[in-house]
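Rule-based calculations on the coordinates, nothing more; no lab input. Keep in mind the model is a prediction, meaning the values are calculated, not measured. Cβ atoms are built from the backbone, for glycine too; each structure is taken alone.
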Structure P
Amino acid sequence: MLALTSTTGKLGHATLSALLTHSLLPPSQLIILTSTPLTSPKLTPYRDLGIQTRPFNFSSPSPSSFSGITKLFLVSTPEISLDFSDAAKGGRESVHIATIRTAISAGVKEIVYTSLAFGDESEAGVMRAHLRTEEFLKSLKEKGEVEYTIIREGLYNESWPLYLGYFDVEGRDERSEIVVAGDGKVSWTGIADLGVGNAVILADGRGRWKGKTVVLCSGEKRSLREIAGVVGKCRGREVEVKVVGREEYVEEYVGRERERDAVEWWSSTYGALEKGECDISDPTLEEILAEKGIGPKSVEETVKEMLS
């Protein structure tokens with residue numbers, strides 16, 4: 001049995017949808033672990049297909065949620081505030097580790113974890129909890145306690161507004177100059193495409209991916225300046241990027257009423273972009289998509305859709 005967390009989130013939903021759309025696993029072999037009330041209409045279509053639904057919460061994982069499960073698709077918690085202020089209260093890895101320990105105690109034999117496509121020694125705040133979770137899984141593998149696959153997911157096409165100075169897509173962001181703390185090429189990747197890649201890895205029965213760190217990303221690479229150029233064309237006016245130091249970046253967005261802890265944490269991302277951590281050449285995802293007759297969705301297309 002395969003259990004999936006965070007299926008009401010973007011990546012988890014895309015993965016579950018791909019499993020079903022491409023008939024990679026029968027619904028009877030799937031379990032949704034969710035913090036959504038089990039009576040919610042959101043879950044009705046899945047139950048109607050024969051998918052089990054069980055309660056799950058990162059803050060208090062219960063062994064009963066994992067009963068009978070052999071493989072777990074663990075999407076990292078979205079509670080990024082756990083990582084703020086240098087994770088003084090314990091970063092996101094703390095809840096990942098608690099969930100992993102609980103799952104293993106209940107009999108889970110294999111964990112597929114969604115990490116992020118930054119470097120192995122990244123100083124980006126967004127990557128720290130992922131690296132610590134990865135190391136924990138590797139230590140368990142060495143002790144023979146569990147099998148793992150780590151999937152480093154490419155930076156989402158859909159996340160460009162966050163990187164481009166918290167760009168306001170739904171409102172009227174009239175800035176002609178966007179302040180960022182660094183720039184570099186990024187292998188932007190559509191969430192739906194990542195869902196297909198994840199689903200194929202989860203459905204594999206030959207052990208092709210076990211014990212590996214797999215990078216899923218598009219071959220398309222665009223800098224923030226290039227993204228700003230696409231935004232400008234969509235808005236009918238020029239939009240430029242201004243690169244500043246981290247302190248100036250933080251003050252810029254705190255002045256725009258962003259939470260200081262969040263901005264300070266996020267500002268470290270730009271150093272990773274400048275180092276080329278997200279400028280990745282790996283054919284794995286595009287090969288998987290080609291096998292399914294799918295072409296990767298470009299970030300330009302995503303930008304245009306979001307601004308239309």
Structure Q
Amino acid sequence: MRRTTRLAAVTAAGAALSVLAAGPASAGDPTVTDPHVVAHFDFAAGQNAENIALEPDGSADITWSFAHQVARVAKDGTTTVIAALPDVPGGSTPVGGPAATGIARAKDGTLYVNYITGTDETGVWRIAPGGGEPEQIGFFPADAFPNGLALDEECGTLYAADSGSGVVWSLPVTGGAPTVWASGTALEPTPETPFGANGIKVHDGAVWVSNTARGTLLRIPVGPEPEKAAGPIETRATGLPFIDDFTFTGHGDTVLAALIMDDKVELVRPDGTHKTVLTKADGLDGPTSLAVHAKKVYVNSAALFTAVNPDPNLLLARISKNKL
């Protein structure tokens with residue numbers, strides 16, 4: 001999201017989320033090593049790397065927020081634009097203008113992308129396997145802010161975290177108008193920071209959501225068929241200032257979370273304690289989202305808050321499980 005707009009909205013809240021629930025290192029923690037940037041993007045062209053979905057071969061499909069594009073980055077860094085969302089002249093949003101946000105991938109290669117525009121084009125757009133012209137399938141209110149996007153392919157449902165209103169929307173993959181699936185104070189923004197529910201993942205019978213304003217990681221159980229209703233919201237971790245997106249490491253409920261303002265990636269344990277595993281020194285520049293594949297962790301940086309020489313990029317590192 002555009003640096004000049006979002007920085008003004010969040011800087012005043014820095015002190016409110018300054019205490020980290022840091023925990024001691026554990027012999028059972030996954031380790032993150034050998035970080036290296038594999039691709040640098042063009043900040044001036046709007047190539048702010050916002051969200052990520054992975055292909056079976058390890059390529060990364062990345063939304064470039066203000067370029068309104070989806071790019072595919074091979075493991076060697078080769079980058080190809082595979083789809084472009086339509087221009088929306090005059091579109092106005094809380095981040096300045098239209099922006100591509102969350103992305104999710106189905107097993108057949110179909111991509112789903114959130115697009116915020118301040119117009120009727122706000123919603124979920126579908127990109128056919130192999131790329132091509134996107135098609136709008138989810139029609140959200142014009143003032144909605146669908147940010148993170150998750151797909152539950154088993155039940156054919158998309159979940160979108162709305163950062164502005166602080167709700168989770170659900171939408172059938174067949175499309176249509178969304179329904180508010182979960183709401184409550186835990187998902188909402190605050191007066192100091194107008195970005196609430198942000199990252200979202202479906203994991204082990206629940207929908208997990210990060211709240212940027214409150215620095216929290218939340219778990220929402222999914223009820224039984226046929227309603228699949230949202231259960232009570234559980235707070236699983238606190239003290240994660242300006243958390244953006246997150247991913248699971250593959251080791252139970254252990255999470256890697258991007259702290260966009262602090263240029264950090266935190267490893268969050270199932271008990272809610274956490275520690276820093278990647279920093280700006282490793283190449284992070286406003287990290288926004290992460291994904292894990294074949295013992296690799298991928299980290300997007302959008303460089304939204306870097307005043308001099310911003311470096312939006314894609315970083316890879318090795319992730320492995322320590323022996324107890």
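If you rank structures P, Q by volume of the Cα convex hull per residue in Å³, which sits at the top with the largest value? Before the final figure, lay out the partial values.
Working: P: 138; Q: 122.
The structure with the largest value is P.
If you rank structures P, Q by FRET efficiency 1/(1 + (r/R0)^6) of positions 229 and 277 (r between Cβ atoms, R0 = 35 Å, to 0.05), which sits at the top with the largest value?
Details: P: 0.95; Q: 0.50.
Structure P comes out on top.
From which structure (P, Q) was helix-only ellipticity at 222 nm (-39500 (n - 2.57) for each DSSP H run of 4 or more, over all residues; to 500) calculated, if the value obtained is -500?
It was calculated from structure Q.
Suppose you compute log10 I(q)/I(0) by the Debye sum over Cα atoms at q = 0.10, 0.11, 0.16, 0.19 Å⁻¹, for residues 165-252 alone for every structure in P, Q: which one lands on -0.42, -0.49, -0.79, -0.93? The structure behind it is P.
When distance in nm of label points 7 Å out along Cα→Cβ at positions 69 and 125 is calculated, the result is 1.3; to which of the structures P, Q does this value belong?
On the way: P: 3.0; Q: 1.3.
Clearly, the read-out refers to Q.
A value of 2.0 for distance in nm of label points 7 Å out along Cα→Cβ at positions 77 and 269, calculated from one of P, Q, originates in structure P.
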